[in-house]
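Asker: These notes open a run of structures that come right after.
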Structure P
Amino acid sequence: MSWQSEHLWIELIAGSRKKSNFCWAFILFLGSLGFLLVGISSYLDRNWISLFASQQIIFFPQGIVMSFYGIAGLFISSYLWCTISWNVGSGYDRFDRKEGIVCIFRWGFPGKNRRILLRFLMKDIQSIRIEVKEGIYARHVLYLEIRGQGSIPLIRTAETQEIEQKAAKLAYFLRVPIEVF
């Protein structure tokens with residue numbers, strides 16, 4: 001989502017609160033909970049989950065492995081739920097032609113450096129760069145090339161058309177060229 005006027009452009013960045021992250025965290029939680037319950041059921045020799053006959057699973061070695069996978073999955077699931085609740089990666093990009101300043105703000109993980117704020121002058125922007133990687137896991141990244149600071153990633157998406165449109169609009173607004181890699 002973005003807002004644009006003659007001299008100001010504000011682009012809101014969605015962080016980790018995406019539908020896909022909610023789905024993966026939920027699926028991973030349920031799957032790992034199932035693994036852990038089957039492992040505990042095989043240890044206690046009781047059938048806690050009616051879908052699986054846990055009496056047929058011997059605790060050593062299958063039950064231990066199932067319990068290990070369940071515990072590991074719960075840790076990964078809790079990590080995903082924490083990143084969703086903290087909304088890591090969300091923020092905004094603010095381009096102000098009137099003042100000649102660019103502000104890039106993102107939320108990180110809790111701690112001393114949770115707020116990530118980058119400020120620089122608009123005249124230091126060399127170009128807008130698009131990096132395209134095709135294949136099974138297609139990845140398109142929009143970078144801002146800054147003199148003396150290198151490239152700063154702005155947007156990452158799998159959509160080719162979306163990234164090209166944003167790059168064209170931003171390059172026109174900032175009056176800089178576009179580079180494609």
Structure Q
Amino acid sequence: MCSESESLEAKLQLVRNGIKSYPDFPTQGILFRDIFPLLQDPKAFSAVIDLFEDHLRKTFPQVDLVVGLDARGFLFGPPLAQRFGIGFVPVRKKGKLPGPTISVCYSLEYGQAEVEIQSDVIQANQKVVIVDDLLATGGTLSAACQLLNKMKADILECLLVIEIKALNGVKKLGSVPVYSLVQY
């Protein structure tokens with residue numbers, strides 16, 4: 001019988017093996033980490049959700065909502081929320097959500113972007129986790145944290161499949177904890 005740590009390591013290895021690298025995409029000098037092969041392998045995809053679920057259950061006694069970032073956070077967030085029997089809330093690019101919204105502008109390498117959330121989907125002090133596929137420079141994740149802070153949510157943690165450590169995106173998140181499955 002496998003121990004819990006052996007099972008954890010086997011799941012992490014499935015995740016690592018499911019990430020494909022593409023040099024010089026989308027531009028010269030960038031090594032793109034592709035999570036889509038994880039979605040093509042049901043065992044690898046389940047491993048991601050299992051690892052997130054196990055971590056959250058061990059770390060936080062209560063989670064009220066899972067918040068996912070446009071667009072890849074939408075892939076991992078809903079199945080995770082379903083496992084907990086809680087809701088999923090999307091953070092989208094500006095202009096994609098109906099009804100009243102709250103938005104935050106943030107800087108990109110060359111320009112500005114804006115994300116938004118519907119204004120009535122989170123109550124003050126609700127305990128939320130944010131899910132996305134990748135933390136690189138931290139701009140989008142930081143903007144999502146700002147949105148949730150405006151709504152007075154209690155951000156427990158950001159869950160990520162991949163963290164690119166060299167880009168130090170975690171610095172933009174301030175005191176918000178980060179949990180990543182794979183680091184480069």
Structure R
Amino acid sequence: MRNEFGSCINYSLQDAIVFKLSNFVCESHNKSWFVFHNCRLKAVSRSKVLLNLNATILHPTNDMTCHIQMFKRANGYKPWLFDIDFDVCLYFRKHNNPFFSIVHGLFKDFTNFNHTCPYVGSVIVKDMYPRPELLRLPIPTGDYLLSLKFFYYKKHQLDINASFTFVEDLLKS
């Protein structure tokens with residue numbers, strides 16, 4: 001009986017959450033190293049937007065770092081929660097960055113970018129949509145921007161900016 005009641009609560013809480021991508025921008029600063037072929041959002045319903053990304057890493061890299069920042073919208077985007085640099089190659093060997101673990105957890109089922117260095121070839125994200133049950137971090141209702149800047153051998157190569165909306169309306173449930 002308890003399991004049925006608990007699952008009813010989880011189901012109704014999941015219904016009350018809106019967690020969707022609102023904008024996604026990809027930019028390569030060095031097209032001789034990294035090329036975006038496709039970087040699009042596709043609305044499939046009012047509350048579900050799919051991300052499709054297709055890119056190619058043209059030269060192998062064994063030194064990739066990422067600068068990741070999160071912003072919350074309040075009269076413009078303001079820094080919020082985290083602003084960190086980490087070694088991507090080391091992360092995929094040891095999973096040593098809790099903030100990127102949250103971000104990676106949202107898209108790891110939809111991508112081929114899930115192995116250790118060296119990185120070369122295609123990077124694909126297919127029909128990715130954010131699922132609230134995978135967001136292991138409680139965040140307040142609002143509009144957010146997640147900024148990822150990737151560096152190969154200490155040179156800025158590409159930017160990915162993902163804007164999303166998170167609304168938890170518990171009064172509806």
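Asker: Taking FRET efficiency 1/(1 + (r/R0)^6) of positions 34 and 122 (r between Cβ atoms, R0 = 35 Å, to 0.05) as the quantity of interest, name the structure among P, Q, R where it is greatest. Mind dumping the intermediate values first?
Answerer: Numbers: P: 0.05; Q: 0.70; R: 1.00.
Max of FRET efficiency 1/(1 + (r/R0)^6) of positions 34 and 122 (r between Cβ atoms, R0 = 35 Å, to 0.05): R.
Asker: So Rg and Dmax of the Cα atoms in Å, computed for just one structure, reads 23.3, 72; which one of P, Q, R is that?
Answerer: Working: P: 23.3, 72; Q: 16.3, 54; R: 17.3, 60.
Checking each candidate, the match is P.
Asker: Can you spot which of P, Q, R the value -12500 was calculated from, given it is helix-only ellipticity at 222 nm (-39500 (n - 2.57) for each DSSP H run of 4 or more, over all residues; to 500)? The partial results should precede the final answer.
Answerer: Values: P: -12500; Q: -10500; R: -5500.
Structure of origin is P.
Asker: Thinking of P, Q, R, which structure, once distance in nm of label points 7 Å out along Cα→Cβ at positions 42 and 106 is computed, gives back 2.0? Don't skip to the answer; put the middle values down first.
Answerer: Numbers: P: 4.1; Q: 3.5; R: 2.0.
The correct label is R.
Asker: May I pose another question? Who wins on mean count of other Cβ atoms within 10 Å over residues 74-81 among P, Q, R, i.e. which is largest?
Answerer: Q
Read-outs: derived from the displayed coordinates by stated rules, not from any lab. Remember, it's a predicted structure, so these values are computed and weren't measured experimentally. Cβ atoms are built from the backbone, for glycine too; each structure is taken alone.
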